Structure 1
Amino acid sequence: MIAKPPQPPKPPFLGRFLFGGVVLLLALIAGHSLLWRWSAGALAEGFTDWVAQRRVEGWTIRHETPERGGWPFTAKLSIPQLQIDAPSDGNWSEGLGWDVAALELAVPLPWPDALRAEAKGAQRLRLGGASIPYQAGRLSVVLPLQAGQAPNRANALLQDLRAETAEGVMTLRQFGLNALWQMQASDTEAALALQFTAEDAALPSAWFTPAALAALGPRIARLEFDGASSGPISPVGGLVQRLDGWRAAGGSITLNQLRLRWGEVDTGLRMALRLDQALQPMATGVLVITNPNATLESLARLGAINRRSLDSAKFALALMTRRPEDGSAPLAELPATYQSGTLTLAQMPLLRLPPIAWPAR
């Protein structure tokens with residue numbers, strides 16, 4: 001009888017488990033590397049396509065060779081020395097441009113659910129003949145991504161802005177913006193919804209008269225905006241033609257809140273606006289004034305109200321003032337309208353403005 005050769009000992013279970021884990025880890029690393037290469041390549045291709053499309057539309061765009069990076073958890077594309085100039089139509093975009101030391105585009109991995117664009121280094125805004133260099137602690141825009149769909153909303157954040165204007169330095173601690181849009185909105189849907197808040201802005205003193213500086217000061221504590229535009233806007237035609245079509249389709253703008261806190265002035269405005277057949281605005285709404293007596297005193301120092309009329313104005317506002325039950329500052333609510341170039345407040349004509357001079361049709 002021939003003896004069977006001895007069987008080799010089986011590797012222990014722990015050894016097989018570790019070997020399988022190493023193989024799986026290497027496979028994951030290889031797959032993630034492929035995903036990163038594909039995502040970085042898609043970013044580069046998407047930016048190249050965007051530049052080509054804008055150039056066809058008349059934009060001037062210059063930049064140095066983009067660089068890829070961010071491995072392993074982010075796919076990034078850095079575009080150095082980017083310069084963008086909008087096409088000029090002779091009216092609204094004459095000399096509009098933006099320069100930035102580097103623009104960084106990034107998507108998170110392994111789930112690329114958002115595109116982040118962040119400006120890095122020195123920047124410059126060009127408006128007509130003015131060139132405004134500025135620095136920002138942070139300037140970023142986030143566009144959520146969905147498979148097979150173009151982005152329909154954006155979030156932007158600007159922090160610690162310092163701009164060198166010809167009249168002096170302007171600073172802004174923070175500006176946040178949320179935007180939502182629909183390209184095929186009906187006459188009852190919001191084609192564009194916009195919210196933004198600016199906090200602690202210091203403007204150049206040369207922008208104000210001595211009276212304005214004495215009444216309000218150069219620092220704006222807070223500006224809030226919450227509004228929406230409804231109605232379809234045609235993607236073809238000139239500006240006036242688009243506005244006329246929007247008006248004819250029942251387009252309107254709803255201002256849910258416009259609030260300004262500047263010095264002792266604390267006012268808010270709610271309003272609905274449409275265009276008439278001459279494309280001039282028509283609006284009705286409510287102006288809310290917090291601490292109306294303090295606001296009137298500021299307006300008197302500004303020269304907007306005659307000192308002899310101040311007591312009468314305070315008496316009139318007192319009739320429309322209420323004190324909230326929570327004990328907060330008193331509020332005066334005044335009905336406001338704007339039509340045929342005249343701003344009316346509490347049924348009293350307050351200001352007349354010249355009509356908007358739209359470009360030729």
Structure 2
Amino acid sequence: MKSKKFLAMLLLCVYIVALYLLVAQHTEYPLEALVVLFAAVPFSIVTHELGHLIGGLLTGYRPVSFRVFSIMLVKIDGKWRYRRLSVPGTGGQCLMAPPRMKKNGYYPFALYNLGGILLCGYLSLFLIVISFFLPSITAGLHLARFGFVSFFINLFNAIPTNGKSMVNDATNMKMARKSNTARRALWNQLEYVSLHAQNVPTADMPEELFFMPDKTELSNPLIIWQVLAVVERLEDLGEYQKARQVTAFTLANAPFIFPLYKYILQLEAIYLDSILGEDSALADEYYEKLEKISALRNLASFHRASYAYLLLSKKDLTAAQNALTDYQKKIKKLPFQAEADFEQKQLNYTRQINV
């Protein structure tokens with residue numbers, strides 16, 4: 001794992017040096033140009049998320065949270081509060097409570113989903129056009145490069161993917177248009193986050209938010225989220241055996257699962273096998289693999305699964321204590337109190353089993 005991190009850092013350094021040399025051939029101010037190119041990254045993320053916010057507000061959505069990198073603002077009790085949160089595979093996120101769904105299942109979803117692409121794309125092109133009219137050639141070149149890089153980054157969200165290695169806004173839009181189930185799952189996910197922000201426990205949320213999709217649709221990333229929600233609800237209700245059955249069924253029968261969601265389901269499998277006293281070889285296999293993925297350490301479910309596995313399955317009290325320390329730190333940093341309460345509930349249950 002250390003060799004992979006070293007290789008990643010080496011490749012990043014090579015990329016930066018190559019970019020610097022490329023820029024140096026076309027400008028008298030290579031360092032300035034390099035700074036401009038890197039500054040285009042946060043610009044594209046901020047304008048993209050602002051686009052979602054504006055598109056949502058125009059179609060009846062209500063803001064819940066706004067995140068750029070790990071800096072997060074959450075609206076709680078009508079006031080914006082500062083939080084820190086990192087989500088693997090995302091540079092930012094603007095989550096909003098959706099408008100009411102009509103009886104035919106329709107709700108406006110296009111402008112909210114595409115707002116980020118539209119705003120970032122238009123602003124990037126605007127900067128490129130403006131660059132031609134600046135009196136300073138150097139400033140014009142810097143601004144043009146800035147706009148081009150921002151526009152290029154925006155393309156990663158504008159071009160639909162197959163949903164297997166990466167999911168973006170265009171992918172979500174495509175799936176929501178093609179599948180009524182995916183469109184409903186998207187609404188459910190936004191409503192779920194909105195209720196969490198209002199400190200509503202998963203167990204107390206409306207039952208219609210939670211349904212098990214047909215196994216033929218489990219490869220759809222929007223729809224597989226429904227399984228994660230069902231598992232969490234069952235855990236919150238204390239129906240752990242049912243939660244284990246849902247997790248095992250999904251992992252065994254889904255034709256394909258988006259990697260991050262697959263890892264989360266495997267973490268739940270580890271946790272549930274541990275608290276239910278199941279001697280599962282699969283849990284050992286999952287843990288051996290998942291503990292090497294550093295990005296998963298941003299997830300509370302990783303620390304919950306680690307603590308339960310090390311304490312109950314492996315009886316390694318020293319390692320379990322270290323995992324518990326990390327878990328408790330993670331609980332304190334969760335953005336919504338309902339999430340923290342859920343994790344504390346699971347922690348208390350795990351301790352109760354060990355008594």
Structure 3
Amino acid sequence: MVYRYMSERNTIRNHSIDCIKGIAILFVLVTHYKWTTEEELTLLFPYWIDMAVPFFMVASGYVSALSYSEKGIKEIGDCYRADIIFSRIIRYTVPFMVAFFIELLVYFWLKSNMRDILIIGLGTDNLSFINILKMFISGGNGPGSYYYPLLIPFPFVFPVIYFLCVRKGLKGVYLSAIINILYEVLKWAYDMNEECYRLLIFRYLMLISFGCFLAIRDDYKMTLEKAACLLLSGFIYILCVKYFDIKPIITEYWSGTCVFACLYILPLAFLLFRINFPRLRFFEYIGRASYYIFLTQLVYYQGAEFIYQIIDCRVLQLGFSIFVCCFVGIIFKLLCNGIIYWSKGTISCLRCKNAERK
């Protein structure tokens with residue numbers, strides 16, 4: 001059976017998603033502050049703050065599915081058109097290139113002026129071109145640096161997930177979850193190192209497919225029994241690995257947000273993505289600038305210790321960090337959008353000139 005494509009209601013931008021992304025990026029800013037492990041556990045971070053990126057993955061699947069519907073994509077080959085792939089990679093890469101360049105400048109400045117301050121630096125004095133290129137590919141060195149490398153393969157992997165969900169419905173989510181688990185097993189069997197593991201998108205396949213499914217099937221209703229089972233399973237898993245310090249065999253890396261832990265947020269995501277939030281324009285705007293705010297904090301937190309020496313109060317430190325990252329991130333978004341539009345316009349002009357010559 002082939003499931004129907006998105007309804008007309010879902011082809012309109014969902015403001016609730018922007019609100020969710022806005023709240024999630026604030027959680028990212030909070031989690032990258034200098035908390036102790038004891039503080040994080042006491043404040044129950046594993047159950048809400050640490051779930052920010054998993055919620056972003058669900059949102060990515062949801063928004064990308066809506067985008068495919070708006071573009072009228074009916075065949076998997078249409079997803080791999082050069083204009084679709086190129087525009088998405090440009091949208092991710094141009095802002096990251098700017099952030100990475102500033103990251104290098106910040107590192108050199110801190111290295112030459114503040115040797116006595118512990119920073120999250122590049123970790124090497126051998127900054128050859130090859131090393132810088134490796135750091136670029138691995139997403140830099142700030143907190144959450146794995147996120148950009150996850151986005152690059154996304155346009156190539158998502159079409160498979162999308163058509164699995166379109167043609168198989170909920171079974172497509174199950175298949176994606178199985179592939180996700182197989183990835184964890186293969187990682188364990190072949191002793192993949194943590195650095196490689198964290199950069200590959202396969203660890204989030206279940207979440208992406210669930211977001212995609214929610215966009216495709218806006219009539220889907222999760223039963224109370226299924227929601228309770230998923231919520232309880234993920235809750236117990238997180239409790240075991242985070243609070244009882246049980247070491248899982250297969251999911252030893254990033255166990256708090258692995259496929260089994262993220263069962264906890266599936267019913268929560270279903271509920272949140274179905275709610276029509278009131279127009280909270282501040283959170284919507286923050287949500288639309290979330291990627292740029294994330295890149296800003298990537299740089300900011302590398303030199304945050306300098307700020308912390310000036311501001312003694314921890315509440316003010318956190319508040320200042322959130323304000324600066326949000327404010328600069330919004331400005332960054334406006335500047336980068338101008339660069340991206342200019343580059344697209346330039347490429348279009350060059351194509352037109354080449355066509356005229358022919």
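Every number here is computed from the coordinates shown, using simple stated rules; none is lab data. Everything numeric here is computed off the predicted structure, so don't read it as measured data. Cβ atoms are built from the backbone, for glycine too; each structure is taken alone.
Name the one structure among 1, 2, 3 that Cα extents along the principal axes in Å of 128, 54, 44 was derived from. Source structure: 1. Calculating distance in nm of label points 7 Å out along Cα→Cβ at positions 78 and 214 for structures 1, 2, 3 picks out 1 as the one with the greatest value.
Comparing relative contact order in percent (Cα under 8 Å, 6 or more apart) across structures 1, 2, 3, the highest figure is found for 3.
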